[in-house]
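A.B. asks: I've put the structures underneath this note.
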Structure P
Amino acid sequence: MSETSGFLERPDGERLAWRKVDGRGPAVVWLGGFKSDMTGTKAQALADWARATGRAYLRFDYFGHGESSGAFARGTITRWREDALAVLDALTEGEVVLVGSSMGGWIACLAAMAAPARVKALVLIAPAPDFTEKLMRPEIPPEGLADLARDGVWLRPSEYGEPYPITQSLLEDGARWSILEAQEVPIEVPVRVLQGGEDPDVPWAHALQLAQAIKGSDVVFTLVKDGDHRLSRPQDIARLIAAVEEVVP
């Protein structure tokens, strides 16, 4: 199976880059993490798997990420959720399996809640629901708070490259999409969670809280004790593919 690519035009003139492998459904759809893109190790491994097995697979870059247009600093959870739903509507048919990594795990949950008839299952890697409020805001140092108050943006250091611009609008918007404050997360499809025990960005207890809050009973939480946030080692990729194969017919 070959992979095609293109851009999805959004009503505001922005363009979302995508790559697609045609095959049998349900289509597996990759939802990347905060400041990541669709060319990462896990996203590429799933593309290779899809081509080898004849499965339908779609990956894309959110607004301000990777090959898509837009300034990253203008992005919000609202915008990236809308991107995911737009891609599902325009580029897939029938049921889909969403594979979400880090922030993509949050977006996957929001998409599943918005389009329950479309989403057949979720596979979540180090899912970071509510990360703007639960994980990011509490760690902003005093100088970062001062930057936000003065400039509306703080440049957050990153182990993965250049500092990330964290805006006041991102933090305020993220709070609107909290899913862990409710007694349960209204998702009833099969869910598989892969979480590193040594993840410095998403504590395993945070991911477990999500797994426990999901309404459905078919939820499996796998703790990779020595795993980091990326879970991109060969053995981690094998677990990811096994989890996807478990929930696609």
Structure Q
Amino acid sequence: MRVAVTGATGRMGREVIDAAREAGHEPLPVSHSATGETGGTEVHPADGFATLLSEREPDATIDFTLPDPSVSYVADCAEAGVPAVVGTTGFSEAQLAALREAAERIPVLQAANFARGVQGLLAVVREAVAALPEYDVEVTETHHNGKRDAPSGTANRVLDAIDQTRGDSSRVHGREGEAPREDGEIGVHARRAGDITGEHEVLLAGNHEELRLTHRAGSRGVFAAGAVEAAEWLAGRPPGWYDFSDTLPDTES
């Protein structure tokens, strides 16, 4: 399988290239910031991405970049008929609409997190908030100091899972000054420090007790391997909008 990897010289791009090689695939690195080689493989310039898709005909593209270039890459994939796996987060509503428009022509799998453990966390969170409807909920996420979007895409998925179970909540992002807790609110806290790969915690508290549900990723390789698995699954699928949970055996339709 031939896989185009955008953002190839970034931290996640390099991880995806390694994961693709380990899975026996041929990576085609693409980057806005550099050309030359990465890990002994030629890096292709981003402005030639459409040509690369046409000439090398990859089976899928894996994108971990930024919202604007991600939308552009996926548009090129739609033109070329190449499935796209998107791990970029922080999209605006208009940018998500553009991705969904591309999904009318090609299969697009967009996910905030490609760790299988996070899918387990989401399932457990839904069960916990349903079982403890009166308990207060706080969500805390921690990432490395270079992460741009806050809250993280995974934290937003967790919050959406809570709302789907309890109904829409009021989200309070941090607290300052006189800020008593209101009924139905969820406190959301984003921390950025060092080289922390990713940690998400959901706290439920009430009735003189507390329940903490936590997922920690020890390496970006977890996300890269999951993205490669997603690309393997997506190749050959019909056009449509897919989620990483669709690739799991017990949730695949």
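No lab work stands behind these numbers, since they all come straight from the coordinates. Here the structure is a predicted model, which means the values were calculated and not measured. Cβ atoms are built from the backbone, for glycine too; each structure is taken alone.
A.B. asks: Using the calculated result 48 for percent of Cα pairs over 16 Å apart, for residues 43-82 alone, pick out the matching structure from P, Q. Don't jump to the answer; show the numbers that get you there.
C.D. replies: On the way: P: 48; Q: 24.
So the calculation was done on P.
A.B. asks: Identify the structure, out of P, Q, from whose coordinates FRET efficiency 1/(1 + (r/R0)^6) of positions 99 and 187 (r between Cβ atoms, R0 = 30 Å, to 0.05) was calculated to give 1.00. Working shown, then result.
C.D. replies: On the way: P: 1.00; Q: 0.50.
Working through the options, I get structure P.
A.B. asks: With relative contact order in percent (Cα under 8 Å, 6 or more apart) as the yardstick, tell me which of P, Q scores highest. Mind dumping the intermediate values first?
C.D. replies: Working: P: 16; Q: 21.
Once relative contact order in percent (Cα under 8 Å, 6 or more apart) is worked out for each structure, Q has the highest.
A.B. asks: Supply the structure label, taken from P, Q, corresponding to Kirkwood radius over Cα pairs in Å with the calculated value 18.1. Show your work: numbers first, answer last.
C.D. replies: Values: P: 18.1; Q: 19.1.
The read-out comes from structure P.
A.B. asks: Also: For the read-out distance in nm of label points 7 Å out along Cα→Cβ at positions 27 and 107, a value of 2.2 was computed from one structure; give its label from P, Q. Show your work: numbers first, answer last.
C.D. replies: Values: P: 1.5; Q: 2.2.
Source structure for this number: Q.
A.B. asks: For which of P, Q does FRET efficiency 1/(1 + (r/R0)^6) of positions 51 and 123 (r between Cβ atoms, R0 = 25 Å, to 0.05), calculated from the coordinates, equal 0.85?
C.D. replies: Details: P: 0.85; Q: 0.05.
Only structure P yields this read-out.
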